[in-house]
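Heads up, there are several structures right after this.
Every read-out reported here was derived from the displayed coordinates using simple, explicitly stated rules and does not represent laboratory data. Values in this document were obtained by computation on a predicted structure and should not be read as measured data. Cβ atoms are built from the backbone, for glycine too; each structure is taken alone.
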Structure 1
Amino acid sequence: MRSLYISYFSEFYKSRKTLAFWAAIILPILICGLIAFGFYSSSDRVLKSNYPGLILWAQYSGAALNVMGMLILPFYVMFMAFSVNNIEHKNDTWKTLFSQPLNKFSIYAAKYLYALTLLFICLFLFATLTFASGHLLQLLVPKYTFNDYNPLLILVKFYSKLFLASLGILSLQFILSLIWSDFLKPMGIGFVGTIAGIITANVGWKHAYLIPYSDPTLALRVTRAKGAKIEDFPIFTQEIWVSVIFAIALFIIGYFILSKRNIK
């Protein structure tokens, strides 16, 4: 446990100035800020629709969720997974890393946990800033109906689903970035996988959930029992279970790849 703790905080100190770290903070601020500005500057047009609180929150939060789930999130996960391992590739420090009195599993698990932390921070900020900026808009434009509905439970559920749906992509890209030190191979495979995932999810292919890159898009679809409240939709749907299973299996495979690798 001590080895894991040391390795984890070592990852933080090595990565705290990288683009992957700051993107986890800047992306939510930038995107939520732009959406809030759009709703503020176009308030006259939005008010003409006379949306009730639930629908207004759906329109507002959906702007960030759809962009995140379909496009930005998969690409951020790809870049972040590459960045975490590229520190060692770029500085040629794998041998130095494994010469320390720390076991290989702790080093590997710490890198993976750090990547999970960055993903969590990014999505947590998206949910928090969406909620906070909606209420700020209510103060700036009193005619809005944000106060008529509390979207907190829905936001928590949707962003929890996005987090879990991204684990399969993260684990796969993490392995690819361990195998290859260059940027193009893992990012190229991830790009093709993301495009394929978006297409298969949107055309309704029944086996799309088996492609990890399609799971974030599928996770945004609300399925609930007839007559149930909208916030009663389940988190652990088919694509979420597949993503979690992929993540666990690939995490184990990644460790064996790294442990058998000849570090020069």
Structure 2
Amino acid sequence: MKIPIYQIDAFTNEQFKGNPAAVCPLEEWIPDEIMQKIAAENNLSETAFFVQKGHEYELRWFTPAREVDLCGHATLATAFVVFTYLDPAAAQIQFHTKSGVLEVSRDGSLLSMVFPALEGEKCGAPKALIRGLGKVPKEVYKSRDYLAVFETEQDILGLSPDMEELKKLDSFGVIVTAKGSEADFVSRLFAPKDGIDEDPVTGSAHCTLVPYWKKVLKKNEFTALQLSERGGKLYCMDLGDKVKISGKAVPYLEGNICISYFGS
């Protein structure tokens, strides 16, 4: 069996920056075990698999360790594949996912996604969070991820987390954030429990970041930078119970995966 594969750098207009995601179009769903093995073999933070159903698509995402229920950069990458290679005339796509229906549309030079807002609830800082980050945040919130707020962009850049401590937390990942010097806010995300020590750019984290920064900055539209080594730029808008997340993407690789074993 041959499965097409594309590797797309998301939330960037330059190759070798942003967040790389693998995208695999399928004619029909294959066993979860095989998709998980492919994701582990790809060894990227996310591999997306999708099946076309009429004019819409079913979409799933896998880290090297497990399936997840929401992923921003791999959704952007999948939309780029559909718009560029499969349906260039389309203006909008609907993906049916474990987080509901996600819409992606062309927006000038950007691709724009509408995701559910995931506002965090304020909480105390777990000891493993403080030990893991090596610094006490000024505020902590909890949604899917922990959100740790710091005073300055330099605080974010200076973090060198202890991943073994962060693995002890009861969350997908840890978002760290502060006001930006060249953007409204900056962030990083660590998810070592799911095989991602540091995610280069995390669209889904902005489902929590945008509601927080809306309250702090008293505005609805934001430019955001994720300060990983590769870096990425996002354009965000608060829509109440949803968040609009926009960015660019560039192709890196096209090919085929050859599956020689398909047994139970």
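Some observations on this one:
- Structure responsible for -24500, with helix-only ellipticity at 222 nm (-39500 (n - 2.57) for each DSSP H run of 4 or more, over all residues; to 500) calculated and labels 1, 2 on offer: 1
- Structure responsible for 0.40, with FRET efficiency 1/(1 + (r/R0)^6) of positions 140 and 188 (r between Cβ atoms, R0 = 41 Å, to 0.05) calculated and labels 1, 2 on offer: 1
- Ranking 1, 2 by distance in nm of label points 7 Å out along Cα→Cβ at positions 20 and 44, the structure that comes out highest: 1
- Among candidates 1, 2, the computation of percent of Cα pairs over 26 Å apart, for residues 84-203 alone that gave 32 used structure 2.
- P(r) over Cα pairs in 5 Å bins from 0, in percent, for residues 12-67 alone derived as 4, 20, 27, 19, 16, 10, 4 - corresponding label from 1, 2: 2
- Which of 1, 2 yields 7, 28, 31, 21, 10, 3, 0 [P(r) over Cα pairs in 10 Å bins from 0, in percent, calculated]: 1
- Among candidates 1, 2, the computation of relative contact order in percent (Cα under 8 Å, 6 or more apart) that gave 23 used structure 2.
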